[in-house]
Structure P
Amino acid sequence: MKIIAFVGLPLSGKSTASSVAREMGIPVVTMGDIVREEVRKRGLELTDENAGKVASELREKEGMDAIAKRCLPRVREAGKEKGVVVIDGIRGIAEVERFKKAFGDDFVLIAIESPVELRFERARKRNREDDQGISSIDDLRRRDEREISWGMLDAMKVANLTVENVSDIEDFKDKIRNILKAFTKCVEVEVEAEVNPTEDVEKVKKAIENLFPGIELEYNEERGVLKGKTENIERFRELLRMQRILDTARAELRRGWKGNESTIFLNKQAATVSRINFADENTVLSPIVLTFRVYGTNFERFVDWLTPETRDGKPVREIELWEDEENGEN
């Protein structure tokens, strides 16, 4: 199980990073929830001041890793299904050490950095209950000082990698998404198709859906392009076997292979009748462009899973895509 934790000063972007994880189906354990639950349990109003007092009191009574210790059962439970968990809200080096002791090298720490001015603007826009005590940059700096006293900067110094959150939110989300994918077992295919003036958008869309049911496609009218992503490639894999074109598909994947991805080109007309015909990149009516990206295993294994070697048109050996984590075997 991989444990990915975000650390950063208040309003640096930890909650946004965690929201990206949730969108990707990765479970998130929020350390601040422990404190907020304790505040409510004591019948206190959920304010930044009360949350800070309760958090400090827990650390004084139970140790600087008190909140991390309380999170451990939640982390283990959350990771049972996906094999990866995100932790949001590490506040100090003692918490990092607690998680490293519990999870060893499977614990990955990501620091998020952002200037105080930008963080203050976020506080004004976010307007969360425990942000109500932040009415000026000085208020935010005082909150920074409180968390620094818990060992926040020491924790950030030992991070495995650092992400800067200084531009627009979509750029930051893309950075986080790409990092998380490196720790996630998934195959993603990006589909793009130019719609020529003589073609109907809905028919091209249907052709793509024949190969990748459920894919969400967006049409850019200005560019005349349909584009979408999906992780559901089972129908595509099934069609390759039904049409007995595994060897051809294997060669095409290898030809377009670079790093952890491969780009191939398909004939649109064939796709309208749920058939896979490979095309040249510069074909007259423009092809459907597929870019496969693989995370959590090597691309060679993906090729063997999607397009195994054949004998008399039939796969010689079918394999599982994901290796058994304990022994590396199927």
Structure Q
Amino acid sequence: MPLLQADERIGRIVGIARRPFEPAEHGWTKMEYRRGDVRDPAALEQALAGADVVVHLAFLVTGEGADRPTIRAINVDGTSNTFAAAAAAGARRFVYASSVAAYGFGRDNPVVLTEDWPTRPAQHLFYAQEKAEIEHRLRRAATQHPAIGLYLLRPPIVLGPHSVGAKRFLPARVEPLARRLAALALRLPVPVPALVAPLPFQFVHEQDVGEALRLCVLGAGPPGAYNLAGDGVLTALDVARELGLVPVSVPGAPVRAAAGLLAALPFAPPQLGWAEAISTPVIMDAAKARRELGWRPRYTGLEALRDTLRAQRGD
């Protein structure tokens, strides 16, 4: 929003979400905010009337507090409703925040994925399953509405001072305690050893994702799918060091195998499905976004992590 607010080419913004919100408190003079639900087609059509571009972000990430039909109604059907409302409004572009998880976690995935690799549903993680399904749905819908340019952005873990963080993966009753323990760990005067597997990670900073969204809003590059990632691939050992821990490396294969078994547990809560992402890490090539969108991330993956930790520490 600050990037759109500062761009003279953006004249008016309508925001829609379920919670109360006051744009003026953030200095966002271009935004008109309306409360609504992506499960309500009428509310979407009213909010999006006259829109040139629609950016769709709404998604239940962890699934906490919702059953699977509700999750699907918001994530999958809600996205279809939003695209239909954008088509009814005559929008020229539809920008969807997808995810690296849309590629799935197949053992045959290349070491580094480009946008040419197909998106495929994961076996267990609902988030990845629905991201892949939504992309397929949107592509089908876009063929029926060729006047709309479809942009699909696939970031990895998004970090930054305003990132929600892992607390959303914890039950609400546990989250306050976990937050206090995490803050204490970041301030410990003596490093603490930790057993860590050298699993690879990519991060991207929230500002860089925002810039990619802005470029898509403006149609800076052709419609299509774009991987987003800050430069550099980190491992869990690097993350542990940045947390102030002393990482003790353990073999990655047993950790990945255990994560796969955990994700496959029957009747497990949706949060456990995220273990599947650990079982087969996915690394992306983001050269296309640089080449075709003109996207230039300001933060490396390591810098995004450090900026997040500074905010957590209150530095």
Structure R
Amino acid sequence: MNVGFIGLGHMGLAMARNLLKAGHNVTVFNRSPGKAKSLVALGAHEARLVADACAAEVVITMLANDAAVSDIAFASGGLIATLPKRAIHISMSTISPALSMRLAQAHSRAEQRYFAAPVFGRPDMAASAQLFIVAAGDPATIGICQPLLDALGQKTSRIGLEPSAANLVKLTANFLQAAVIEALGEAIALIGKSGIDRVAYVELLTSTIFTSPAYKIFGPLIATGRYEPAGFPAPLGHKDIRLVLDAAENLRAPMPLASLLHNRFLRLFAHGGDKLDWSAIGGLATEDACENQSAMALSAATSN
């Protein structure tokens, strides 16, 4: 298929590479220059303008946030203005349900097709085409694009007819992962403060009753304090929690744990953690425990 691919970050670069490996004709665009060199070497065409990437049957966007997607989609000379009628836009970015609804309406007015297909997985899974994809929208349109999705992931799950459903599912899944990070961080802080080996503890957990990928990925990172290089930067995790809270407010669904996670990210950023992996919020419990210990020692010293 002739595919336009917009957004060559850590995930997008690997995903575009897999489309090329699967034999698709790929034209790539990235707002920051210099990212496409390795893809061009594999046979990709580099677009100078968004419009050049939109001269395709299907355009995939994989961008960081709502602002980036809005800029690409709604700008003069952007995706909606230049995508041919009946062509398809697949939004694989983690964006708000509200923006996804707006995109669906705009594409419909322009006689274009659109569905959302955000992904579960980190850059290593993108590189090995092992992403999990959640798709929502017109089944026939998704079916046309299934070969592309198969080149990017190990499984595609269809969640409904409204594209925004996939976006809400993705956001809630990221909320659950952040909750796992916080819970792991608190448990590991307690174990470590008691003198038990943190790494051995995580190995025990992940080889017995907590064998899911979230525990196996984040547990070792928290136990060892390895938050760089960031597989998923903390600002993106914070963005997703904010979007979850926005959706919860709109639907009047209280999410107190999401509010706690929001504050944990703010504390991480207050201490300069903007470039760390989002699992670094799990290390804050250890910092809290050490601070409490230091405060107790200082109190004892001053009282003597």
- Task: Have a look at P, Q, R and say which one yields -0.49, -1.44 for log10 I(q)/I(0) by the Debye sum over Cα atoms at q = 0.10, 0.20 Å⁻¹, for residues 76-243 alone, as calculated.
- Result: Q
- Computed -13500 for helix-only ellipticity at 222 nm (-39500 (n - 2.57) for each DSSP H run of 4 or more, over all residues; to 500) - originating structure among P, Q, R: P
- Item | FRET efficiency 1/(1 + (r/R0)^6) of positions 108 and 196 (r between Cβ atoms, R0 = 41 Å, to 0.05) from the coordinates reads 0.35; which among P, Q, R | P
- Message: Of the structures labelled P, Q, R, one was used to calculate P(r) over Cα pairs in 10 Å bins from 0, in percent, giving 6, 24, 36, 25, 9, 1, 0. Name it.
- Response: Q
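Each value in this text was obtained by applying a stated rule to the coordinates, not by laboratory testing. None of these values were measured; they are calculated from a predicted model. Cβ atoms are built from the backbone, for glycine too; each structure is taken alone.
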